[in-house]
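The structures come next, written out as structure tokens.
Values quoted throughout were computed directly from the atomic coordinates according to the rules given, and no laboratory measurement underlies them. As the structure is a computational prediction, the values presented were derived from the model and not from experiment. Cβ atoms are built from the backbone, for glycine too; each structure is taken alone.
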Structure I
Amino acid sequence: MDVLLYCCCGLDVHRDMIEACIQRGIDGEPEIIRRTFGTRKAELQNLTKWLEEYDCFTVAMESTGVYWMPVYEMLETKTRYLENLWVVNANHMRNLPGRKSDVADAEWIATLLRHGLLEKSFVPPIAIRDLRECSRLHRIFVQERARYVNRLEKFLQAHGFKFSSVMSDILSVTGRKFLEVLKDTGELRMQDVERNGRRLKKSAEEVASAVCGSLTKAEQRLLGQLLRKVDSCQEDVRSILEDMRLLSSHYQEELAIIDSVPGFDEESAMEIIAEISAEPPEYFSSAERLCSWAGVVPRNDESAGKVKSRKTMHGNRFVKAILCQAAWAAVRTRHSPFHEWFWSHRPKLGQKKAIIAVARKLLKLIYHLLNTRQRYRPPLVAAV
């Protein structure tokens, strides 16, 4: 097997320690240099100095949980002469044949890197990584708020208040007025409904009959706690959304391009940039490679002419969630190509497969638009 690199290093990253192995040489058995480092800042700085001491400018490490991230950032910022810093897929690396049982992980990584058998994983620049952290935390906060809203609805239903039967949003302006009165008094009288429910489509009599329950003092306090939790979650969502806008201020053109696509708004545009970067053609050679990485393509599991499975790949679950959410919005946009395609193919493919297909079309379209620096136009859908 040909040797492609004269000097390279493999890092086996754990929570509290890093096993490092440098391999040097072209002909015959390589010179092997091993050393163990800690994962604290001072030890990571020693690791960078050790790599520079041996003129090792090509480094690969496994994508082990979140443990690789501080190592990557330290090497990225502190090692001035580092030419190639790779994060590699652990599953791909372990499936490569030829490993002996007595070879340490760090040495095995270095061996594969030395012979050019590893593939570099997608790691965006630091600005996109910061935006990605905010984006994923924003999604968690939104989900947490939804959990408390559902808990509030369950609490009200359990005590005889059928708010959701007479209004579409229990936390609307009108719904919030009702809840504040209920928190203070424990019941809603007809005069409370007439005074606060003027904007509702239902009559005051219908609303009053739907919210005729009562709360004890203890239950009033529980309602107050639930409302404070919902408000706290909403404030967290608003705050982190401002942080996302600040971090994405350098990508206004890209945000406008994605925002022009049916199904996407400002929030989803920021989320998609946080996951695939503002310039996906720089990291993915084609739209098909990007779709495969995102996990919105059917797998190719075929043997002896028999198809075993066509389930989608795992891919990036965050990208897939954003795309599916946008796909549902796009297929509900009247007179759009996505609307027509989805409803014409849904009977044949089924709803889930059809929406994944629309998600794939959206991702390919975004790749094309960011590559050509133009905004969405309906004829472009057929082109991609």
Structure II
Amino acid sequence: MSAYLTALGLVCALGHGQAEVARRLFAGDCSGIAPQAGWVPGRSLPVGAVTGALPTLPLPAQHSRNNQLLYSAALQIEGSIREVIARHGAHRVGVVLGTSTSGIAEASTAVAQYLQTQHFPTGYSYHQQELSAPATFLADWLQLSGPAYVISTACTSGARALMSARRLLDLDLCDAVLCGGVDSQCSLTLNGFSALEAVSAQRCNPLSRNRDGITIGEGAALFVMTREANPNTPGIALLGAGASSDAHHISAPEPTGKGALQAMGKALDNAGLAPSQIAYLNLHGTATVHNDAMESLAVHRLFGTGMPCSSSKPMTGHTLGAAGALEAAFCWLALSEHNPLGLLPPHVWDGQQDPALPALALVEGHQRLPAQRPRRLMSNSFAFGGNNVSLILGDAP
């Protein structure tokens, strides 16, 4: 069964809201990536930070930057959220979110103060850092009593949240689900990936022979998912989803792309589509040596050399637990009224093809979706532990 994505709020390094993010996304605008010092000792690293003021939370006891990012996205679509609650009842609206950081930034600051003074900061609560915190916040703010939980599978978290939301609709446990992903920058992730020697000193350069690591970003994407279309919103649906777990290694991807290929194949089977019916693929495209090699092999094996594809991470950074939802949101924007020319997100890189990898049809500026409908787009997400997810969004059937 298709699941309609009737509303979208988002915030990331590309900006706040659908219009600003779409304008900069399709222009290939990387200006949101800028160097910052202070995260990793002795290094200044490019990061995809959200700029500008974030809203004050209505529940101060649940304060965290992570929840502020989520709240910013939710406020953009509050009218649509309130509408589905009024229509279906608070007990029939669920919340499923992906995150990897939750409120760990606030917890790290609090623990550092405790180690110095033997006292936690005033107002600090352990609940701020629980992985469930984003879903708890949304449910408490909106007074929802349907299922509310968080999935944390590293960089597939946001994509898996959309899969789980659709399952709640299929099982008739909910009539609407607020779903997506959120992650905020923090010292833990930047130092952790630096310790793995996975962070580039320059903006990430996916699929290039010169690629040398990721750029970390932050952001939130929140959808309203329903089983019926809303005639007042773009007719966009989650048509298919596939997941696999190849369990190859705790942090390195399976080198042949076997798990990625399996996830993409399952998504196509779930949607009842052939590879030739996909018009565009948003790559996971982290710009690490091993991820890009694995994904290139898998994509080439399934789609050959003609599939238009790109990585959006040079514009946003890798938003980790939010990435799967945020990049699904970019596919949503490509199909929406914010993209009247039907542009595709361009692949921003140095143009230096890696001769060891199959050449993919990387999107250049002003390249467009086919005019004929229906249009179907795929988004890939891959995570530590061999966790793989592919989503297919498209014009509603």
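Between structures I, II, the greatest calculated value of mean count of other Cβ atoms within 10 Å over residues 55-62 is seen in I.
Ranked by distance in nm of label points 7 Å out along Cα→Cβ at positions 287 and 375, structures I, II are led by II, which has the greatest value. Computing Cα Rg over 2.2 N^0.38 Å gives 1.30 for which of I, II? Corresponding structure: I. Tell me which of I, II gives 12 when you compute relative contact order in percent (Cα under 8 Å, 6 or more apart). Only structure I yields this read-out. Which of I, II yields 4.1 for distance in nm of label points 7 Å out along Cα→Cβ at positions 135 and 159, as computed? Of the structures listed, the value fits I. Which structure, out of I, II, was helix-only ellipticity at 222 nm (-39500 (n - 2.57) for each DSSP H run of 4 or more, over all residues; to 500) calculated from, if the result is -9500? Among I, II, the structure yielding -9500 for helix-only ellipticity at 222 nm (-39500 (n - 2.57) for each DSSP H run of 4 or more, over all residues; to 500) is II. Looking just at distance in nm of label points 7 Å out along Cα→Cβ at positions 127 and 263, which of the labels I, II belongs to the structure with the highest value? The maximum falls on structure II.
Looking at structures I, II, which one was Rg and Dmax of the Cα atoms in Å, for residues 15-238 alone calculated from, given that it came out as 29.9, 92? The value was obtained from structure I. Name the one structure among I, II that log10 I(q)/I(0) by the Debye sum over Cα atoms at q = 0.13 Å⁻¹, for residues 191-310 alone of -0.66 was derived from. Structure II accounts for this read-out.
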